[in-house]
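Student: Given below, in the form of structure tokens, are the structures.
Derivation of every value follows stated rules applied to the coordinates shown; laboratory data play no part. Just so you know, these numbers come straight off a predicted model, no measurement behind them. Cβ atoms are built from the backbone, for glycine too; each structure is taken alone.
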Structure P
Amino acid sequence: MTDALAWPDDAVEVGRIIDAWGIKGGFKVQAFSADPQALFSSRRWFLQPALPQAHKPALVAKPAKASVPLPPLLKITSAREQGDVIVATAQEIPDRNAAESLKGVRVFISRQSFPTASADEFYWVDLIGLSVFNREGDLLGEVVDLLDTGPHSVLRIRKPDAAPDAKPDEAERLIPFVAAFVDKVEMEHKRIIVDWGLDY
């Protein structure tokens, strides 16, 4: 495998191809982010086959084995917003039949290709795995996911003492990712400081 096709160690799932578009090989992508700048920032989209059920964005180190042949990489020639989806074309997809064969395929981009976030903005993938402490220094748990509620995101935090088989309402805390509750995100220390009690 050449360097051009090598799967990036920092690959992040950013969307899914949902259908063909037009007759010249265009295809529709449902982005996982409401602001899909990562899809526009890279002309190299890496692919994995569809999963049998809905899948959240995730940081992955290696591609899974494809059950059907897929191009491992799309070299994007155009990408633009069209309503609530992204419409794109790629060198490897010459016609509608080829585009239709991509339905359900997962799209990954190297994390280093993402646009630089501003000082008070963070990508979800960078928050997952961070430890969360309150102002008193109590460990509330680790960020395992984020929920998009529309107006703002919510941190899903797994409690440090949660049993492996505990139900989500027993094992997790949900904290809105807003300034009223989040004091600071310290990426260098891999932690988030929040105004949140142990008994909340």
Structure Q
Amino acid sequence: MGTTTPPLPALDAPARPADAIEVGRVVGAWGVKGGIKVKPFSSDPQALFSSKRWFLEPSEAKPGHLVPALLRVVTAREQGEVVVATVHDVADRDAAQALSGARVYVPRSSFPTPDADEFYWIDLIGLDVHDRAQAVLGRIVGLIETGPHCVLRVQPVDAEADEILIPFVAAYIDRVDLPGRTVHVDWAADY
């Protein structure tokens, strides 16, 4: 006869912060003492290490599945392509496995400060893209990781036009103006 793992205790968790960003997904248990594996959405998972409080939402693939709203991280480290973590109130493998699929959020305000020439994707999405003549080419709607560099996905001003793909490299990016919410590029709409 199998044993059942009691549900995780209800935590008096604060509401998820307004600036919370989804940074990964729980992909399973790690070890037998309640460790979890998280697949980060970034090749550099520093956002996961920047906060000792991870906010969770259940997977949309598991409607009705309950997960705690907050995990308090004890330890976290990279292991290959995942981050393995131990957290308070998850004491065994079954409890950790029950978190599979949960979406992991951390406050944007806790992210490490990037270097002067580095940007978080989340900060670029939504910025307007201007060419050298100051014409608006469109708005950044996403990025594509290609390995050597990222590519900006720009929705043109003309909604009927095809998406513009601009490599995020110095040869084409003149300047990123986060306060002005613009990216200035050496690019034309008809490239």
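Student: If Rg and Dmax of the Cα atoms in Å is calculated from each of P, Q, which structure is the one that comes out at 20.1, 73?
Tutor: The read-out comes from structure Q.
Student: For structures P, Q, calculate distance in nm of label points 7 Å out along Cα→Cβ at positions 92 and 180 and state which one comes out highest. Let's see the in-between values first.
Tutor: Numbers: P: 4.6; Q: 6.0.
Largest calculated value belongs to Q.
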